[in-house]
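Okay, got some structures for you below.
FYI, it's all coordinate maths here, none of it is from the lab. Everything quoted here is computed from the prediction, not taken from an experiment. Cβ atoms are built from the backbone, for glycine too; each structure is taken alone.
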Structure I
Amino acid sequence: MLTHAERFNRKHSDLCPALTWKGQFTPAAPDPSVPATTDHQYWCVYTQTCIGPDNQIVEPYVCSNPKRSCHQTAVRLHQ
């Protein structure tokens with residue numbers, strides 16, 4: 001069973017470039033006086049939903065699998 005840290009690790013070296021999340025678009029510096037929010041709302045650039053082009057869920061762990069066909073396409077397009 002995956003730990004929470006493994007499932008939502010956005011620093012994985014193989015993270016798909018098509019994976020997006022709300023925190024990417026928050027242009028604020030981290031403030032230690034404000035509790036961190038990790039809402040885990042992810043979506044794919046190509047489908048604009050939480051389901052990828054291969055009909056699998058969009059989350060950092062599964063979107064770090066270079067064997068996913070959509071991952072391979074996204075990496076090739078973002079090179």
Structure II
Amino acid sequence: MAQAISVRLDDEAQRALRALEASGMSRSDAIRSALVDSARRIQRSSELAAEVAELEADGTDRAEMSAVAELMESLRAPG
């Protein structure tokens with residue numbers, strides 16, 4: 001079910017809305033799209049942070065990363 005909301009936009013948000021509208025989106029579509037995209041980015045960021053924490057907690061994975069780093073360092077040309 002659609003729900004109407006009211007917001008006050010600052011100058012930056014107004015410019016962003018005008019840019020989205022200039023691309024051919026309606027005002028409502030632009031706002032809905034921006035909200036959904038923002039929520040997806042936040043969710044993805046949280047998922048990546050959880051994945052990083054999981055990898056950092058994995059001793060076997062950390063040992064493998066360390067071994068690869070040491071190998072890469074040994075292959076690096078003298079500077």
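Hey, helix-only ellipticity at 222 nm (-39500 (n - 2.57) for each DSSP H run of 4 or more, over all residues; to 500) derived from one of I, II reads -26000; which structure?
The correct label is II.
Taking mean projected area of the Cα convex hull in nm² from the coordinates of each of I, II, which one would give 6.2?
I
Can you spot which of I, II the value 1.5 was calculated from, given it is distance in nm of label points 7 Å out along Cα→Cβ at positions 2 and 58?
Structure I accounts for this read-out.
Can you rank I, II by distance in nm of label points 7 Å out along Cα→Cβ at positions 34 and 50 and just name the one with the largest value?
II
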